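Here, each number is a calculation from the coordinates, and none is a lab measurement. What you are looking at is a predicted structure, and each value in this text was computed from that prediction instead of being measured. Cβ atoms are built from the backbone, for glycine too; each structure is taken alone.
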Structure I
Amino acid sequence: MATRGQFGSRLGFILAAAGSAVGLGNIWGFPTQAASNGGAAFLLVYLVLAFALAYPILMAELILGRHAHGNSVVALTRIAESSSTKAIGALTGLAGILVASSILSFYSLVSGWMLGFTASYPLEALGFTKEAAWLTDFSLSRNVILMTLFSAMTVGIVMGGVQEGIERWSRRLMPTLIVTLILLVGYVFSLDGAAEGLKVYLIPDISKIWSADLILSALGSAFFSLSLGVGTMLIYGSYISDEEYLPSIGAQVALIDVGIAVLAGFLILPAMYVAAARGVEIFDASGRLLSEDTLIFTVLPELFATLGVIGLIVATAFFFLMSVAALTSSISMLEVPVAFLTERFSWSRARAATTAGICIALLSGVIALNFESLFGFVIAASTRYGQPMLGLMLCIYTGWIWRRDSLLGELKKNDPDVASGLFWKIWPWYLRLVCPLVIGTILWRSLA
């Protein structure tokens, strides 16, 4: 059996966990959802749900993972005492692996598109027009080849292990992502039309805040952007040293994730209105956003085309940013089944990563072959329903099944006085009562 890894430093964990959280959900999904759901109204609800629901559940995953120093199946069965709760815990852990793999299956397809668009602009400038068009035109061959390339990159990093693979690349990719995003935001702010987008993003229409669809979308965005429910944060928590104080680390990860999502909104929404100011149509006659799911592949390229030579640089930088964000998240999603396979069957990391990667790539291929019927279905089933339901189960297990003295003992490993602190006075009962009630109500309304 492969030696179990551990993050080499606090910074390494924070960058890796933030990288897991920061992905296409932040830079593409969140701004697009904001544009479709009232701009600032969506932003306000998202921020409330991110800190009121997502952070407490993030902490549950991190604490569970470190307590078990194992995968989600091990963690949930270890804190259960009866045979029935152990069985349900094992099924929940396996469901998390399935949902994580499902997310990665469509995520790899979209991430492949990002790689294609990144390469297409330099190729176009060099005169390789036919090759550039192939990289950006929707086709089965393009989807499968680029998905396979992206999957291979993800497998290669995960095969390197926790420190030499995940942590090492997170230290490189996350600073690159943040710097690129800030530079792009600064440039877009200098263009005509950006101020109108800022108004939409920052001035809320209060009447839209109570929309059930908006609240469900915001909840899905909060869970998806923080990689919650499927075990990615639980796995990363299992690689944390017992010496680290988890509440502060979890808060830092949540703040970085939410901060980058909000920053991405400062890029995408102003860019939309810059595009509108340059004659690009972004809304239909009723005021509804056009190309909602494919905004960055339709509206933004049209914007880049109006910028001349500078548009080539901006476009390449933007899609490079998206590719980096995709990769930091994909490695954490692949780690979920890899951790299970290495620990349950004593496989080597190379064998586990290759096997899981191939299986998920095959699932991606099935989606590509049946794109119209499966792509949207898999996204909705896994992110809008699967993740919140799994988050609900994590609340129940951490809040109700896990013995309080054992939970407190885990937190006391690096803070003997934690019982008298604000975190312990609020978090356990809040996770036990408030989070399940709110998540359950929102899911019930969405299913009804």
Structure II
Amino acid sequence: MDGPPEPAPRGGLLHILGLGFGLAGAVGGSIGAGILRTPGLVAAQLGSPALILAAWLVGGLYALLGAVCVAELGASLPRAGGWYVYAQRAFGPWAGFSVGWTDWLGHVVGLAWVAITVGEYVQALLPAFPLGPRATACLVLAVFSLIQLLGVRAGSASQQLLSLVKAAAFLVLVLACFLLGDPAGGGTGAALGATAEASAGLVGGSGLVTGSGFALAAVLALQAVITTYDGWASPIYFSEEFSEPARDLPRSLLGGVGAVLVIYLLVNGALLRVLPLEQLAASALPAADAARRLVGPLGGHLIAGLALLSLLGLVNTVVMAAPRILFGLSRDGLVPAFAQQVTAGGTPLAALAITSGGAAALVLSGSFARLLGMASFLYVAIYLAGIVALLVLRWREPELERPFRAWGYPVTPLLIAAGSLAFLVAALCSDTANSLAALALIALGYPLYAASRRLGWSEA
């Protein structure tokens, strides 16, 4: 429950958010259309029900360990700005600025992509809709921006409603698959036999594979899974606005990741029950194929509606979160001061306008395909910076008040750092052009920071 409003001492943000919003933010920031599509990609790589479910479990545990680490940072440093706050505290202003501006840019690019995807789904569901996909995307951005203008209470209420309906819709899909599906036509009947094969580590996408072939397939599958879990850290962007961040922020992160993990395992189990493994592995949109198998042609429309609902919740999350990054940068003098203007309802007004306007410009220009390809590399790099910041702050500031301490320290952050580093190395090898471009974008943070100092925004 959101608490009564309290005056905020720095910049006008309101300390009114609670656990309900935090859980909704983690769920809404994670569950998008990816879970409707990614199970096919994972199945194509692993080719075994047991290994498929294991991959989703491992990805969820990876996200959960990450949440454990980030919960310490968020509870210790409850300030608006997200990952920027931790990088700035551990490494200094220019490193913080690099993390902050690449994080904000990644949000804007992702927002543009999600908005245009919403437009495409609307066009598919309602062919007579008078607006095209791009115009619909801009309309969606405008509507959710107007909701934010009503204040943080309205944004919180919309987030909680959309996340609740989204989770309920996925559970309905799961129940339909288990209650109406024919096990003989799906993959569950073969799962026990596949489990024995999995224990020997021999099952591959098209037969039996061993050694490096299986390792590569596992890495590619886990990359897809981890990307689908991305967004679990959304509550940290609102750290300063929780009425009790020391208590509710860790609960939001851990509870949100746990809920997403359960939903993802249930969805994959349901798809394996309904679809033969070969069909699942070959499907670009397995959830739609499962729905069509259950209820006929109507199923495709139902899944499109579910995807649309998931994407709208994601739009709301990003439209709320990204302006908080600019707000934090502005308050510390790293971007112009007008970006920290806040309405009486607690919304960073100018930062919201810049964020939504930037996303709309990308939608209209259609020139963000390359940036989108860089997004996964950027986000994992930002996560890695956060984990390293945790290690640095434990060493440099042992006296810092830590209401929540990462479980299993230092093993937990070292595991997450190693996993993130492995992901980045794999990305460099498999998608070299976009990965190098992402590194160049990160490096561009220093000259931009230097420019901010010359213009008098920063006193550092």
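Of note:
- In this comparison of I, II, the computed figure 20.5 for mean count of other Cβ atoms within 10 Å over residues 53-60 is attributed to II.
- Calculating volume of the Cα convex hull per residue in Å³, for residues 269-324 alone for structures I, II picks out II as the one with the greatest value.
- Highest-scoring label, criterion being FRET efficiency 1/(1 + (r/R0)^6) of positions 85 and 349 (r between Cβ atoms, R0 = 25 Å, to 0.05), among I, II: II
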